[in-house]
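What follows is a group of structures, each given as structure tokens.
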Structure 1
Amino acid sequence: MRVLDLGRMEYGACLQLQHKLRAERIRGEGEDTLLLVEHPPVATLGRRGEPQEIFDPTLPVFTIERGGKATYHGPGQLVFYPIVHLGEGNRDVRRWVQHLEALVVQLLADHGIEARAKMDLPGVWTVATDKKVASIGIAIQHWVSFHGVAINVTLDPKEFERIDPCGLGAAVMTSMVREGADATVESVRRWIAAHGPAHLDKFAKNTIQSQ
């Protein structure tokens with residue numbers, strides 16, 4: 001799996017890149033790719049999202065294919081998008097989401113934050129404060145996964161007051177630094193680049209071995 005570090009990229013341009021890579025994987029071309037990126041301030045609406053969930057009229061808004069409702073991206077948040085073919089015969093979407101959550105839980109543990117996933121609320125939540133530190137929203141077409149995971153590293157949780165995040169309200173959101181971690185976007189970017197590909201590759205390999 002290759003890793004593409006996009007630095008800071010406008011959301012629309014990154015979405016076009018995701019679509020290009022997804023189309024290649026659907027055709028059996030290219031290779032699985034992990035995109036790492038920060039976005040300028042932007043709101044996205046998933047398949048269950050409604051325009052009234054965006055409170056700040058100055059925010060650019062994209063309606064996209066992923067599951068879920070409204071989310072916010074901005075500086076201080078690292079987003080990773082795995083453009084991955086999930087493997088022949090693999091139809092367990094929930095297990096793929098859990099696999100992504102597990103990667104973030106390990107990232108947070110390595111930064112001194114105990115965290116967990118919740119069955120009924122996709123994303124990753126801190127144990128100590130029961131706040132949401134990472135959001136997950138994926139789409140799958142022809143068993144190629146795209147969209148991904150947003151980790152709040154140094155992002156001020158007050159930024160989420162510009163929307164209604166996942167229909168839960170801004171008060172549930174937190175960041176790694178708010179939870180006491182000594183982390184920067186660059187340090188988290190390096191961690192994901194170092195550990196992400198091997199973890200994500202295990203999903204398809206484990207599926208093949210279990211058949």
Structure 2
Amino acid sequence: MPPIELIIFDMDDVLCRYDFACRLACLAKITGLQAADIDAAIFRSGFDDRGDRGDFTAEEYMQQFNDRLGVAVSRQDWLWARQRSITPDRAVLTLVEQLRDQVPVALLSNNGPVLRQGLDAVFPQAVELFGERVFFSCQLASSKDEPEIFHKLLEILDGRAGETLFIDDSECYITSARSAGLRTHHFSGIDALVPALRSLGLSLD
């Protein structure tokens with residue numbers, strides 16, 4: 001097998017723990033609406049998925065978000081709810097810091113334009129680690145359940161599929177990446193990730 005020349009990390013539930021229920025509770029506090037109603041209008045309706053796929057600018061997304069809820073939510077409050085819903089995984093972030101001294105690393109997340117523009121307020125550790133190699137599905141007009149998104153990203157990064165490792169907690173996205181020719185690790189925690197990386201010839205403390 002060729003050596004790994006690029007590692008792509010998922011964000012939620014890999015680099016950080018994501019609590020969707022907490023996010024809904026924060027939005028309920030902001031709006032005065034029931035969490036279940038917010039979930040139905042924004043997430044279960046498919047609207048947020050469209051944002052992830054790049055169907056809206058950040059301004060268009062926020063306008064339709066507010067229209068759907070019938071309540072004015074500022075971008076700052078939206079980002080606050082998102083920030084409250086994540087807990088950075090310090091062990092994984094430290095691991096990424098070690099890895100980037102050996103191979104290029106990148107982040108790929110299914111998320112929309114509001115988070116893309118406000119990531120420094122929500123998850124500054126990711127911005128510090130990955131810099132310009134943070135990619136959201138919205139800017140690639142696709143989703144990780146479609147192999148095409150990986151082809152697009154590799155073209156941007158000048159990477160080769162067979163020399164790229166993709167790390168994600170979703171079996172669906174792992175399957176998609178494999179279909180695109182990438183090597184993969186289905187993330188279940190750092191205890192399994194570290195030996196997997198060592199088996200690929202990467203040096204870790």
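Quick notes
- Cα extents along the principal axes in Å from the coordinates reads 55, 31, 27; which among 1, 2: 2
- Structure from which 23 was derived, relative contact order in percent (Cα under 8 Å, 6 or more apart), options 1, 2: 1
- Parent structure of the calculated result -14000, given that helix-only ellipticity at 222 nm (-39500 (n - 2.57) for each DSSP H run of 4 or more, over all residues; to 500) is the read-out and 1, 2 the choices: 2
- Structures 1, 2, by mean count of other Cβ atoms within 10 Å over residues 73-80: label with the highest value: 1
- Structure responsible for 13, 41, 37, 9, 0, with P(r) over Cα pairs in 10 Å bins from 0, in percent, for residues 1-104 alone calculated and labels 1, 2 on offer: 1
None of the figures in this text is laboratory data; all of them are computed from the coordinates on show. A quick note: this is a predicted structure, and the numbers were derived from the prediction, not measured. Cβ atoms are built from the backbone, for glycine too; each structure is taken alone.
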